[in-house]
Structure P
Amino acid sequence: MEKIIKATEVVRSFSEILNRVKFQGNRYIIIRGGKPVASIGPIEYLQKQHKLRELKTILENIPRLGEEAAAFEADMRNIIKHGPSLPKEMPWD
């Protein structure tokens, strides 16, 4: 669960916040001027995110949907088959 915290509070208790992230797995959304500007959380969260180049494989392995969603499934398969190809190496990886 993410907790909302003001930037001034982060400055005052940064070490304590890092300990909560490390030992309790807490995630924080930092707000400044009433708007979210950053987040702090365990690194494992970032490591679980997928790269864009993995999208085709993810879409190919989506579990089959019921008959009521056959049209949606056909659309997804069409995207996989005819969608634009991605370069083998992407500069943002």
Structure Q
Amino acid sequence: MPRPFDGLVPDSLSLKEGCAVLLKRVSDALFEGGTIGNGCTSDLRGASYATSEVTLTPDKLISWDRGFDAEGNQVWGATRGGYVFDRIK
């Protein structure tokens, strides 16, 4: 059965300026971080920019992605917190 990323090669990836997610080690088992400011431009569903907040532990990844209009109003994404992805062992 083919896996979804079998055809993915480094040359097919490109960096989107302003959208890098920077993580900082908070403890041995916790990393937190996200995008910086409003430099990740987006035009999805009326947004001007997007943000991502990320928490990474040995057991889960929490990712809270949101889009905001030019006035700073949220126009897409979860409103109460990030999506939780549990590690499957």
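From which structure (P, Q) was Kirkwood radius over Cα pairs in Å calculated, if the value obtained is 14.8?
Traced to structure Q.
P, Q: which one has helix-only ellipticity at 222 nm (-39500 (n - 2.57) for each DSSP H run of 4 or more, over all residues; to 500), as calculated, at -12000?
P
By the measure distance in nm of label points 7 Å out along Cα→Cβ at positions 6 and 38, tell me the structure among P, Q with the highest figure.
Largest calculated value belongs to Q.
If FRET efficiency 1/(1 + (r/R0)^6) of positions 22 and 78 (r between Cβ atoms, R0 = 30 Å, to 0.05) computes to 0.90, which of P, Q did it come from?
Value 0.90 for FRET efficiency 1/(1 + (r/R0)^6) of positions 22 and 78 (r between Cβ atoms, R0 = 30 Å, to 0.05) corresponds to Q out of P, Q.
No lab work stands behind these numbers, since they all come straight from the coordinates. Here the structure is a predicted model, which is why all the values come from computation and not from measurement. Cβ atoms are built from the backbone, for glycine too; each structure is taken alone.
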